[in-house]
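What follows is a set of structures to go through.
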Structure 1
Amino acid sequence: MSSHHIVREKQEPALYIHYLGNFSEENLGQLLEWSPTVLVAASEYEKALSLGIKIDVVIGIDDQIQIQESTKFIYAGVENLPTVVKYLIHEGYPAVNIISNENRFDDLADFLPEINIVLFTETEKSYAVKSGFSIWKPKGTIFHIDIISYFETSNLKPADNGDFVVMEDGFVDFNFTTDYLFLSELL
């Protein structure tokens, strides 16, 4: 068995760096492992470059920024997440991982039928799931669930602070009547 990985273009989620802050280099390395298309907000370009990240696209307002020859610049009137997500949908990407300083889907929920979005902050990974979603988790894993409607689950118990804790190693199932349920896990 070969250790070489062949990844067809746009098969892996794109990575958009909106705000790096103190995002863990280990977690960043995991997101870069499969050589995704990397998009960066102009405001984060220098920092991402200093980390040795190969950047494919810079998105922003400042077109005076000095970018590498192989990097594409896309002028965006505002450096916001919907602008980037619209671009990725237009380019045919099925999924995107976004590193940001907030993990709220308020501006992004309308795009979920067209693209799978995972939001990463320094401390959490957040994503939307459809009813019937099931995932294996070890005992003690903590979920923060944005409760927008009644839902049923297996293998979870509520904690005093409003989070939910996995009771036993095994699958956690989610069933609900809305389009999506928004989950966050600690990194």
Structure 2
Amino acid sequence: MDVPAAAWLLLLAAAELAAALRGLAAWPLALAAGALLGPAAGSAAAAAGAVGGAAAAFGRARRLGPARVARRVGAGRLSALEREVARSGWRAVLLARLHPFLPAHRLGLAFGATRVGWRAYLAGSALGCLLPCTALAVSGSALPGLAAGRPSPSAWVGSALLALWLLVPAARKAAAGRSGFLIDETDRSSLSER
């Protein structure tokens, strides 16, 4: 990797971290990472920023304490999340991170108010961000070709990965045979409020 590409990688990872700290959506940055760095390096930059932002939100919640976090995300949702963490541990974090419609910053805050440990949280976050970051970066890598009227195979691969990512909530609901803590429509709408 030449110096400019390394600089872009660091800049995009830092921008994604900053967006996460402000509670802003970072998906446009993951698309930009793919467009500027290509699918592999773009995925790495997006994932680094996503995990960094997840860790920052988690640490912030640990400093705030469960009572203050419960006021922001709702005591009922926090209780449901705590039960899921007690039942599933890091897998609860993984499934939450895979959910395309839940704001990452609010998830980090909510998990920071539960009993999940740092290691389990970071492992679940890192694994859970792989599909979304890869889907967005691969899709972003296809944008320059699409803009020039030259679609590439990465456009198809990116589209397939995005479709897979968007199907995660339905697959989880079908596998569980119920509306889990990550699927409930009322939770989704209230978590999405900024």
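Read-outs: derived from the displayed coordinates by stated rules, not from any lab. As the structure is a prediction and not an experimental result, all values here were calculated from the model. Cβ atoms are built from the backbone, for glycine too; each structure is taken alone.
When relative contact order in percent (Cα under 8 Å, 6 or more apart) is computed for each of 1, 2, which one produces 26? Traced to structure 2. With distance in nm of label points 7 Å out along Cα→Cβ at positions 65 and 145 computed over the structures 1, 2, the top value is the one for 2, the highest of the group. Each of 1, 2 could give Rg/Rh (Cα atoms, Kirkwood Rh), for residues 33-128 alone, but the derived value 0.94 comes from 1. Once Kirkwood radius over Cα pairs in Å, for residues 73-136 alone is evaluated on every structure in 1, 2, the highest one turns out to be 1.
From 1, 2, which structure was distance in nm of label points 7 Å out along Cα→Cβ at positions 81 and 153 = 1.9 calculated on? Corresponding structure: 1.
Work out the source of -3500 here, i.e. which of 1, 2 gives that when helix-only ellipticity at 222 nm (-39500 (n - 2.57) for each DSSP H run of 4 or more, over all residues; to 500) is computed. Source structure for this number: 1. Each of 1, 2 could give semi-axes √(5λ) of the Cα gyration tensor in Å, but the derived value 32, 18, 16 comes from 1. With distance in nm of label points 7 Å out along Cα→Cβ at positions 89 and 113 computed over the structures 1, 2, the top value is the one for 2, the highest of the group. Could you tell me which structure in 1, 2 was used to calculate distance in nm of label points 7 Å out along Cα→Cβ at positions 57 and 97 as 1.8? The structure behind it is 1.
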